[in-house]
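Below, each structure is written out as structure tokens.
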Structure I
Amino acid sequence: MLVTMAALSELGLDRHGGMKLKRLDFLDALRGLAAAYVVVYHMTLLPDPHLVAPEWASKVAHAGGSGVMLFFVISAFSLYYTMPLRLKDSHSNWSFYLHRFFRIAPLFYAWIFFSLVRDAWYYSASHSPLSIVESATFIFNLVPQGQQGFVWASWTIGIEMMFYAIFPLIYRYVDDIWRAIALVFVFILGWMAYQTAIPYAYSPESAPQVETWTFVRFLPVFAIGGVIHFIVKEIHDRDQIRHATSIGLLLVAVSVYSFMALLNGQINVYFADARVWQGVIYGTLVVGLCLNPLKIFVNRFTAYLGRISYSLYLGHTTVVLFITPIYRLIYGARVSTTIAYLSCYLLTLFLTIGLADLTYRFIEAPGVRCGKIVYQRLTKFWDRPLQNDSVAK
């Protein structure tokens, strides 16, 4: 099959200036699938006792936390994709950081408030003012024994914000696929060096948690997202691609097979950290679905989940907490483990989507709009003296 530039344009690719900044359905779908996969993981492990997954699904269910690595790959890809838009602004760095802040902060602050109320009411627990400040300023990933945050599942937010902080520098110097690949290995080497230093830099109580949750560990996965960006850009730069859908199907199949091989311990060479392999596998899936957006993965439902994926991610653990008694009732019924497990998942997903849709509509989306208004007003304020000076001259 022959894919022309017109066809690639439907994926949001522009022939000359890099990428057109339109929403990419396959990326939205992958965000949605990543969020739905993390829900599987926490639904299985958060209840006490854990939910028993059917034998055929057990390994896949217990690997659901790897969906976060897909989030990280997509995040880096998306930052590369949208950065040209930020650079068109007169104050590009402010544009980037304000956009990122208002994309993350409003919903996160809402969940900080809700977490304080929930934990005081349900657990009779409180959080110190210092921990609240650490979360509100997004520096908690730098705090030993505080890197997970007290907002459930927020450890990924702490890591994301650290990557956002350094991304403009990365974008400036990592401007082709070879430098992007080199950055992956630079970050791996940096993590190896940091891992060696951790036992000497932190107390015995803090060292294991720092090693598990530090953002340094996850930088190679973000870097893989940059590599994927340049691969997709290289595809776009060609005038035509033969057998693109077939290549896409092959890459999707390879990524699924490789993931199953990873779960079975059959890929344990070269990269010491399985998370790097997860990044490579999920990156392969991204390229495959770019070339061939298979309906089983890319459809209206998964694209919708992708649009509300941030709300879905932050809200699902609390939903799991409050419907755990219903899980027990379902598992207590005389049904097979498969039916019980799938019933619990469908119920969890249904309720989480309902909550996420509300928080997306009334908190997340208005927060993004507010960020645009704030930037526009700040720009007018910053540019006003320049305009006055030019008039005076």
Structure II
Amino acid sequence: MNTKELAQTFTKVFGREAERVFFAPGRINLIGEHTDYNGGHVFPLAITFGTYALAARRKDNQIRFYSVNFEQQGVAESSLDALEYKEQDGWTNYPKGMTKLMIEAGFQIDAGYDVLFYGNIPNGAGLSSSASIELATGVMLEGLFDLKVDRIDMVKIGQQVENHYIGVNSGIMDQFAIGMGKEGAAIWLDCETLNYEYAPLELPNASIVIMNTNKRRELASSKYNERRGECEEALSRLQKQINVKSLGELTPEQFEQNKALINDPVLEKRARHAIYENARTIEALNKLKAGDLKAVGLLMNESHRSLEQDYEVTGKELDTLVHTAWNQPGVIGARMTGAGFGGCAIAIVENEQVDSFIQKVQKRYKEECGIQAEFYMANIGGGARELIKEEVK
């Protein structure tokens, strides 16, 4: 749907016109998976798919939510006095949580609002639709109520919504990539310090292809929190002899010298992934700066092997897509992206091979997994923002 159609839907649903239009992208992560909560580096980029929020202020303290993606649920109502998390409130917990935490952070939100959301991120695909809704709500509140919110503060509030309000123990990467995204660049981020730099990602002869397994995964109920706990346990065993705050501080060499301290084969594998993946992410920045895309592709392949064998978060569907991708001509690199357990993988593919790549991988995946995979071309887009007139078509 385009923004004109969304504006018409807003008028039909709420009986008045939307005042402003906001957008927050989804994200993919080039490399650096499950490193963010281990104090390591990540390398995400914002994409041009995302979440639109059309909104208008109210004079009372009522809030009305509507999603084009869940139109059968109709209009959900809440108020500024009733922003507690309720499981039965489903997707509206994300904008409710963002509103609640922004008020608690001292921002003056003194009236309710009507808001229509529309997301063109495939739901449950692991491109971070929840963080996209959070940041779309953040920029919407900033615009509607004329607030001045430091963007990194907004990113942190989005993470707090996920951690403390929704109850998913995730790191800061998703909100950071969505809040801070920049056209034509990936963001190299140190999750421990939040130091970051933009790395130009120019692909004149290749494209990023997103491969959706179409296998749904629910983060909160998946093994995500379990993996995080395993890494924390591995770290606490290492800390008995080494002075480190996070696994991300260790080099692969230091890990190899001290891994016996962990004294558990499963925990050792989890820590190995976090530490080596962080090293790969640092190397990927250097290779990208040197214009060596082939080396970045090889690091992506290594990343997937580690996620499959050491972190064990891939599963048959993701592995089938990625292993099949590796065998196709013109593929520079491929790996799962996101938390895993379903969701999406990405591949960097030479442009002249893209059509045949999609055809062959789709066919093989259907034969192996009995599911139809979907493929999208990912363009690198800007971060969460209000859309100006030229962007509202």
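Given a value of 5.0 for distance in nm of label points 7 Å out along Cα→Cβ at positions 117 and 245, calculated from one of I, II, which structure does it belong to? Don't skip to the answer; put the middle values down first.
Details: I: 5.0; II: 3.3.
Attributed to the structure labelled I.
Supply the structure label, taken from I, II, corresponding to helix-only ellipticity at 222 nm (-39500 (n - 2.57) for each DSSP H run of 4 or more, over all residues; to 500) with the calculated value -24000. List each step's numbers first, then the result.
Details: I: -24000; II: -12000.
Only structure I yields this read-out.
Comparing Cα Rg over 2.2 N^0.38 Å, for residues 253-332 alone across I, II, which is largest?
Details: I: 1.46; II: 1.24.
Looking at the calculated values, the largest one is I.
A value of 0.00 was derived for FRET efficiency 1/(1 + (r/R0)^6) of positions 93 and 341 (r between Cβ atoms, R0 = 25 Å, to 0.05); which structure in I, II was it taken from? Write out the running numbers ahead of the final one.
On the way: I: 0.00; II: 0.75.
Clearly, the read-out refers to I.
Quick one: FRET efficiency 1/(1 + (r/R0)^6) of positions 261 and 293 (r between Cβ atoms, R0 = 35 Å, to 0.05) came out at 0.90 when computed from one of I, II, so which one is it?
Values: I: 0.90; II: 0.40.
Considering all the candidates, the number was obtained from I.
If you rank structures I, II by mean count of other Cβ atoms within 10 Å over residues 45-52, which sits at the top with the largest value? Mind showing how you got there, number by number?
Values: I: 13.6; II: 24.9.
Between I, II, the highest calculated value is found for II.
Out of I, II, which one gives 2.8 for distance in nm of label points 7 Å out along Cα→Cβ at positions 213 and 229 as computed from the coordinates? Kindly include the intermediate steps, with their values, before the conclusion.
On the way: I: 2.8; II: 2.2.
Computed on structure I.
Given 30 as the derived value for relative contact order in percent (Cα under 8 Å, 6 or more apart), which of the supplied structures I, II does it correspond to?
Clearly, the read-out refers to I.
Matching task: 20.4 is the computed value of mean count of other Cβ atoms within 10 Å over residues 205-212. Pick the structure from I, II.
On the way: I: 14.9; II: 20.4.
The read-out was computed on structure II.
Matching task: 33, 29, 23 is the computed value of semi-axes √(5λ) of the Cα gyration tensor in Å. Pick the structure from I, II. Please list the in-between numbers first.
Details: I: 33, 29, 23; II: 35, 25, 19.
Only structure I yields this read-out.
Every number in this text was worked out from the coordinates using simple rules, so none of it is lab data. Because the structure is predicted, anything quoted here is derived from the model rather than measured. Cβ atoms are built from the backbone, for glycine too; each structure is taken alone.
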